[in-house]
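Q: Dropping the structures in below, format is structure tokens.
What follows is calculated from the coordinates using simple rules that are stated; it is not laboratory data. Keep in mind that what you see is a predicted model, and the values were worked out from it rather than measured. Cβ atoms are built from the backbone, for glycine too; each structure is taken alone.
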Structure I
Amino acid sequence: MDNRAREVEDLTSQTLDPNFWNDPKRAEGIQRKIGLNKKWLDDFATLAREVDDLEGLFEFQKEGMATEEEVDSQYKRTLEILEDAEFRSTLNQKEDEMNAVLTINAGAGGTEACDWSSMILRMYRMWAERNGFKVIDIFEQEGDTAGIKSASIEIRGDYAYGWLKGENGVHRLVRISPFNAQGKRQTSFSSVFVYPLIEDDSIEVHVSPDDLRWDVFRASGAGGQHVNRTESAVRVTHIPTGIVAECQQDRSQHRNREIAMNLLKSRLYELEMRKRQAEKDKIEAGKSKIEWGSQIRSYVLDDRWVKDLRSGYKVHNPDNVLNGDLQEFLKAYLMWERNPTGVVEDED
């Protein structure tokens, strides 16, 4: 907390510079850091007050001036605040504070997989909206019959990436298919990829123009007719890694190129983070690791359950989960990540 208080003081002094707003992007980044640190300081002050109140109430209870029920009530409230603070302290990496980009790709299975991908997209939209995050459409490719083949959205808000970073992987759906006239049980797969969105100068990612290939095309899917009339959508490929970033968010091709470049840098940064994590995992023998591309969660609709295959967290209300009730799954993963004990076997 002392370090955060000093950082607020240092950053606030920078805002007093008459030239502070000459670089709006940098200025907004500084103000955001001030806000995040102030939120931690305020929360810590609240926790300290609750602890003081609990200690005082306990002394009153020993003197017969307060009831045991009042002490229990204050204890529960204080414990809840403490546990929330301890949990949020797990989001302690630099990238955790950033906005997030979430990309969904339908797996094998044709129409069924495309429909499952659209269900997942809706699930994340609803989670973001119910938790106060802003959702911005970046790219969407519709399925041939229903759903989507792929889509990317930006989720903006404090610690958006920190919350969602555990969603990388394959999501499996098992249900009675609405697209099968015989009513057979169908298994579908969709992959989710989440990475932090780099928008300021606090993290540098160098990309050589010679390593890039640019393509322009006509937008499809979400965006409206004014977006779809011209070849305003762009795709940039980083040739050495094969990483592709697409954007059809804006009617301006120039603006879409700028956004796509930010997305590409963000994905390159995330790739470097994964390489470093892989090296760290080799050193820390015995630590369980989840590789990108592995199955992380099963949604079995006819048997009424959803299970995370890493933390083992399981619920029996799949409708709520698909309507955006993901918070406990996200918490369970983040707590598991701090002390993984191994992959939990799937069950049918």
Structure II
Amino acid sequence: MPEMNPRQVVKAAIEFKGPDRIPYSVWIDMPRFRRDRSSEDVEAVEKLMAKAPQDWIELWPAPAKEWRSVDGPRVDEWGVTWNDNYATGHPLEGGWELLDGYEFPDPLKPGRFDHVYPEIEQNRGRYVLATVWATVFERMWLLRGMGNLLRDPYRYYSEFVSLRERIMEFDAEILRKWLEIGVDGVWFTDDWGSQRCLLINPALWRKLYKPCYRTLFDLAHQGGAHVWMHSCGNIMDIIPDLIGIGLDVLNPVQPRAMDVDELGRRFGGQVCFWGGLDVQVTVPRGTPQDIDQEVGHLTEVFGEYGGGYIGGTSHTILPDAPLENIRAVYEAFERHCST
């Protein structure tokens, strides 16, 4: 059989159709790396990144990714203030009366998608993954503040629902545009887990948020796209729900929050896992041998179903990681994902 191109490899991994290798992607926080490490280290890491397989491209609707900056305070198009990648100001936290005068961004703002067409053209043969970033929960707490939003369903239910529906309208318009463009997958994001458990009662999550994801996942599937979702922390309680409403790829798989072997036993062969190499301890403080062993274990646990695994880290690698360990990350994925 002819060798698969990158797009075919990713699709086969997601659909359990026997990819001829395991696709992988390593996350490194390059803005912080460029700020905190030497120019020699930055150059070495950039060379590693350039040599790694580029199996897919990630598309962002402009200016959705502007907030990723380490240059001090700024305000995004939603009116949220960011400082060093942390949200420090929330435009609706002062009270629900502010919603009346709040102007939501235009999802189809002229120019928002202009940059994606040449990017797709330049990457023919690669899988195209489009983002609907900060999908529901994150967008809501960014506007209201986390404390407010966790109380809102109990104190201001109708206002909570109204805001949620407005955000869903925005997301649906972005999603429909991606599907019109013709992407292969759509990447939704909401961080639902703490290090130990879900941030809210799972029953409340099923009532307030699961229907939103069902609507978006159905829309993506109807448009012929895979559904990817990023959700940090321990979300073990809701993985069956996400699979049940059509999740295709789950990211990032944090082994310090969820047990990798349990994930494999319970959900292997039902959903494609992406990630898993621990960046909390193994990458910054372990040895190259530790990294190689962990990557090998991940490919064994998740990759035995004729697909079902995309290699990667449990989150971004930060500048505290030794250069030899970052090199070991790429070498381990190349070694274990190529066989």
Structure III
Amino acid sequence: MKTWNFQQVYVQAAATACGPLEAQGPLAGCFDVSFDDVYCEEKTYESAERRLLQEAVESAMRKAKLSQEDLEVAVGGDLINQLGTSHYFMRSMNVPFLGVYGACSNSTLSSLCAAAFVEGGFANLALTFTSSHNATAERQFRFPNEYGVQKPPTTTFTATGAGAMILGRKKDTIRLTQGTMGKVVDFDYKNANDMGSAMAPAAFDTIQAHFQNTGTSFADYDLIATGDLSKIGHEILIDLFCHENKDPLGKLIDCGCILYDQKAQAVFSGGSGCACSSLVTIAWLFEKMRQKKLKRVMVVATGALLSPILIQQKESIPCVAHALVYESEAEK
């Protein structure tokens, strides 16, 4: 795996939108838009997810004082079949679009692709986004929530929300400096109710590759945030590094453990989904970077590339993880 170095990619603006459970969690008040019902004032869950995405994108564009005509490319993805949320949302955007799918790793995958457009000079401004909704994901990958199917404590809880960023070449307070695209890792794990355990080896593989490519270690980062491992997967990842005699130094965290209060909210092992890492990155990590509390952060979103049909055929769960490094710059 190679690591790309970016010299001229800045976060011009970023915004989030979330559902009620996320708005009541530890990051309450950090999101740009929040809704108090899972339908987000729409008639269906799918429309609700599109509404979340719309709110996040429009908020980011308002912050950057941009219009659709200013954007030269958009890169995004979600969990619904055929990228339903992204494609149906882009009907109203007169912007060239590249749809990507990396399951819950979409937040870093889409931003990595958009950064390549900007760094390569193919676009001055690129929109990158992702979204997920607990009800749409459960209906597609497991069972509709209305069925009331009992779930084991290893289950991860798909976040309801959306995040959007606008990347450009104009100097700003947060710069995207590096990206490592991961490869598919399959440890022959077959439990679809334990995504954290399935994805941990992919996160380990990508972080290890990034360290080797860049000559860095945990000591060189203020935080390294995985996207969607939740409690069980996070603990496995720490064990994997300790087995290699690499102490995380307390710098390894997981967005799925930050987005929710696992003691007070019914989220099983913790959060997952495309929106999980995106919400925490934009609403929490970026804010700490703007406040100069964090200087250098790596975000490693992980994705379980499972198919419900293949799981029923007793296939294992291939996974992937993509890493991005953000650094705070001097005041613009």
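Q: The value 32, 23, 21 for semi-axes √(5λ) of the Cα gyration tensor in Å was derived from one model only; which of I, II, III is it? Numbers along the way, then the final one.
A: Numbers: I: 38, 30, 19; II: 32, 23, 21; III: 26, 25, 18.
So the calculation was done on II.
Q: Comparing structures I, II, III by mean count of other Cβ atoms within 10 Å over residues 95-102, which one has the largest value? Walk me through the numbers on the way to the answer.
A: Working: I: 22.6; II: 11.5; III: 17.5.
Result for mean count of other Cβ atoms within 10 Å over residues 95-102 over I, II, III: largest is I.
Q: Now for a separate question. With relative contact order in percent (Cα under 8 Å, 6 or more apart) computed per structure, which member of I, II, III shows the largest figure? Kindly include the intermediate steps, with their values, before the conclusion.
A: Details: I: 15; II: 22; III: 25.
Structure III comes out on top.
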